[in-house]
Structure I
Amino acid sequence: MSNDRLVAEVVFDRAIVGGSDRETLDAAADVLFASAPAWAAGAVAWSPHARERRAMGGSPAALPRLVEERTRWATGDRHTGSVELRGATSELNVVVSVNSSPLAAVGGRLLMPNGISVTALRKKVAGIPQAEWMRALLHDLCEELDPAWGALYSQSEYRAKVMADGPSLRAVGRDFARFLPGLFAVNYFGPRYVDLIGQERIERLGAAVSRRAGNGWLVDVIADPSEWDSEPAIARSAAVMERIGPEFFFLKRERERPARAPDWGG
């Protein structure tokens, strides 16, 4: 797809705003500023709830404060919502989503609303081909931020594997209380998922596929994320999923089958 874009996403099983875990946003800003310095030099924070943009002043230290300001409820210290970061260059779009209740069910589903999503808008980011740069970014985010889960995927792969078919825009595969949204080009499994799947099973995938990152594991499935729907990539993805265990993932063609997820209340 000519307009297909790559997305790196991490989600958390904890609140990352409101003083609960401000270090996560500090670390996220450090990673983004170090990875894309030209973009970060003129980064501004924008929110649909606030008309004006707030400049970060070239300082990663401003991110936690700006997110807290943009998402605080009118009363009390609860936070919910998202903040979009736009940079001096048009290489990236970054969205930070937060919620003071990180494991609350929404519409009967566990969505894990605390997360960071980075979309590459150009073929190169910081002078590096976008797939290579995004792989390195996902590694650094997982290494430094300790998320529950993360992935690198193209928008078309996510639509095909997670979104409802037809005119609906519902993410039918998004319910962490039941399963992971899917197995994507690159995947990160945090400690709870490593315990659930079994570290030995992940290690047996081999060094060319799996490697440690922070407190979890990165599993690299497809060399070129934009080729996720090619016959070799589909076959490889199916083989890796079988070795990990298909019961941990949402599969659109088998939506009613039993699935396994961590005990998030434990």
Structure II
Amino acid sequence: MSYIRFQDPHGSAHLSGPERPHLLNLIHEHARRVLFDSPDSGERAYTLFDLLPEDHELREIRLGGQVSPYRWLGVYARSLHNVIFDDPIVDYRGHQVRPLTLLLNTAMDSGTEPLRLAARLMGQCEINTWVDGPDRRWLTGVITQGLASGDFRPECGWHDVQRLLLERDDHPVVVSWSDPFPTWWDARLRTPAGEFLDDEEAERTWETLPAAEQWTHGLQALRARTAELLQMTPDWAGYRFGSTVSLGDLLAPDHTRRLDRAFELIR
């Protein structure tokens, strides 16, 4: 699996490929704990069953009889882990939630700080999540917590990432995957009149630019992507992906109200 790269204009560090599935497994195990963190597995199972899309395969496993609610929750948990196709697992009044989004939001909702970092990396490393210069030390501290708890594996490159983060505080660090940041596609180069260059001209122009100028263009374009909420900041406890729905929302006594609010069905 491709690795996760942390980069600023002066250097880079990366987490090895095996750490990506490990981080995903951490996120899934947290969701599994949330599913079973209640003596009333029956109520939880029936709530989740009712929220399944009509054609979801889990509807073929009928609750009751030979399939206990506890056993059904185990099957539900396994289905969350299979995110290759990421078919929706929630359908509420025509609004759907996919397993990976549900997993990531559950980690952000009730996970530790290291688990929140895992969620941000798994959800956004390929679209360039980033941390600003003044927050580099904060992110180093989150990694320290993850190493101390055993969630992050030191042999996978975390100490190298920490060294990069602590080298300076005057430049952002951008996260990508195996391909480095930035690319001509990230930078979205414009003409002097402000119009985007066509792909062929943009790529040709990009190749003539010095590395420092490429970084400047790439970072400027990244900062402009404010709607995507890619910047990691210390006040990230309320951060959510996509629909914002977590397992905590689905299993809450007022889950209907929460879903109505998440999908803007009520004000």
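Hey, distance in nm of label points 7 Å out along Cα→Cβ at positions 232 and 248 derived from one of I, II reads 1.9; which structure? Traced to structure II. Given a value of 1.8 for distance in nm of label points 7 Å out along Cα→Cβ at positions 88 and 104, calculated from one of I, II, which structure does it belong to? The read-out was computed on structure II.
Supply the structure label, taken from I, II, corresponding to Cα extents along the principal axes in Å with the calculated value 48, 42, 39. Attributed to the structure labelled I. For helix-only ellipticity at 222 nm (-39500 (n - 2.57) for each DSSP H run of 4 or more, over all residues; to 500), the calculated result is -14000, so let me know which of I, II that is. Traced to structure II.
Name the one structure among I, II that relative contact order in percent (Cα under 8 Å, 6 or more apart) of 26 was derived from. Label of the originating structure: II.
Readers should treat all values here as calculations from the given coordinates under stated rules, not as data from a laboratory. These numbers come from a predicted model, not from an experiment. Cβ atoms are built from the backbone, for glycine too; each structure is taken alone.
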